[in-house]
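These are the structures, in structure tokens.
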Structure 1
Amino acid sequence: MVRSCLDALPKTLPTPMPEVSLRLLTPADSADYRALLHANRAHLTRHGDFTDQVEASTAKIEKALAHLEGRERAYGIRLHDTLVGQVSVIAVAPPRYSLGYWLARTATGQGRASAACAALIASSSTVLGATDMFAGVTHGNDPSVALLRRLGFVPVAEFATYTRFHLALTPPTRRRPHVF
């Protein structure tokens with residue numbers, strides 16, 4: 001397996017919501033992950049996105065969750081330790097990264113995706129030194145647009161099927177030793 005800068009991110013992350021946490025997805029999660037995708041088929045594909053993921057076999061999902069390429073770090077969004085979605089950071093051109101996310105229909109509307117995304121963005125900034133975060137939203141997915149706007153993202157490019165959003169991050173400054 002190729003080592004990646006993303007390996008520096010922790011395997012678990014708390015969020016601002018105590019009942020919501022993030023845990024790195026692994027091949028051991030593939031059956032639960034696939035079941036959640038299938039249970040949310042209509043919700044996830046209503047704007048034309050996530051079709052490939054919903055139709056993926058357990059073996060394909062298992063391979064993807066093995067993180068063999070090292071370009072993506074995917075976390076399961078957990079509500080009281082139950083898998084309810086996924087959030088990931090993708091190394092586009094470090095220090096520029098992309099954010100991906102989805103949440104089960106029954107878990108939406110409570111700020112959980114916002115909390116999960118905020119936690120991963122903060123960790124990416126602190127641990128990876130991320131300076132920019134991008135996300136794409138399929139046209140018509142107004143709740144996702146609202147989520148990104150709440151997090152401070154702004155639209156920067158319009159494409160045939162989606163809008164690209166950008167969030168400029170300020171990496172934490174390194175403390176300089178005080179000179180007397």
Structure 2
Amino acid sequence: MKTPQQLSASLEDYLEAIYLLSRTGKAARSKNIAEHLQVARPSVTAALRTLAEKELIFYKPYGYITLTEKGAWMAGRIVRRHAALEEFFRDVLGVDADAAERAACLAEHAIGPEITLRLTGYLAFVEAEKKSGHNISDSFEAFFKKHQQDIKASCRRRVEKMHSHLADNY
């Protein structure tokens with residue numbers, strides 16, 4: 001299928017919300033979308049009109065919203081990207097579930113298909129290693145706890161180096 005034009009992060013969130021609402025048995029109506037995204041209903045109406053113009057949803061005011069074939073394909077990509085990021089943050093890096101969810105929501109808009117594919121492949125690798133008795137996530141967690149202060153110091157040095165490099169070039 002031909003890739004539709006790029007969507008803003010906000011429109012991707014609306015597409016994802018419609019997809020998730022329709023999959024969980026809740027009706028995809030503007031009221032439900034507003035509640036799901038915690039936004040005002042007029043914002044939802046404007047976004048739905050834009051998505052309909054892009055032929056990603058079927059939308060009539062006061063009716064149910066459904067995804068077109070192209071919209072479902074795109075929403076599926078967004079949901080898979082989000083799920084992979086959330087799983088990576090939570091299960092591999094050991095970030096708590098709420099922080100992992102928030103970070104995935106932000107990061108899902110910034111990564112492309114190649115990174116998503118690699119991330120999904122890495123998650124499959126971690127799972128395969130776990131099944132063969134090598135829990136990479138647990139090994140990382142132990143390493144991180146042991147070296148956390150060194151990691152923070154290294155991060156500060158990298159930031160200082162980057163700032164110094166930028167200052168030298170301006």
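No lab work stands behind these numbers, since they all come straight from the coordinates. Please read these numbers as outputs of a predicted model, since none were measured by experiment. Cβ atoms are built from the backbone, for glycine too; each structure is taken alone.
Once Kirkwood radius over Cα pairs in Å is computed for every structure in 1, 2, the highest value turns out to be that of 2. Looking across 1, 2, the calculation of relative contact order in percent (Cα under 8 Å, 6 or more apart) that yields 16 traces back to 2. From which structure (1, 2) was helix-only ellipticity at 222 nm (-39500 (n - 2.57) for each DSSP H run of 4 or more, over all residues; to 500) calculated, if the value obtained is -23000? Label of the source structure: 2.
Comparing 1, 2, where is distance in nm of label points 7 Å out along Cα→Cβ at positions 53 and 133 highest? Walk me through the numbers on the way to the answer.
On the way: 1: 1.6; 2: 6.1.
Answer by largest value of distance in nm of label points 7 Å out along Cα→Cβ at positions 53 and 133: 2.
With mean count of other Cβ atoms within 10 Å over residues 21-28 computed per structure, which member of 1, 2 shows the largest figure?
Largest one: structure 1.
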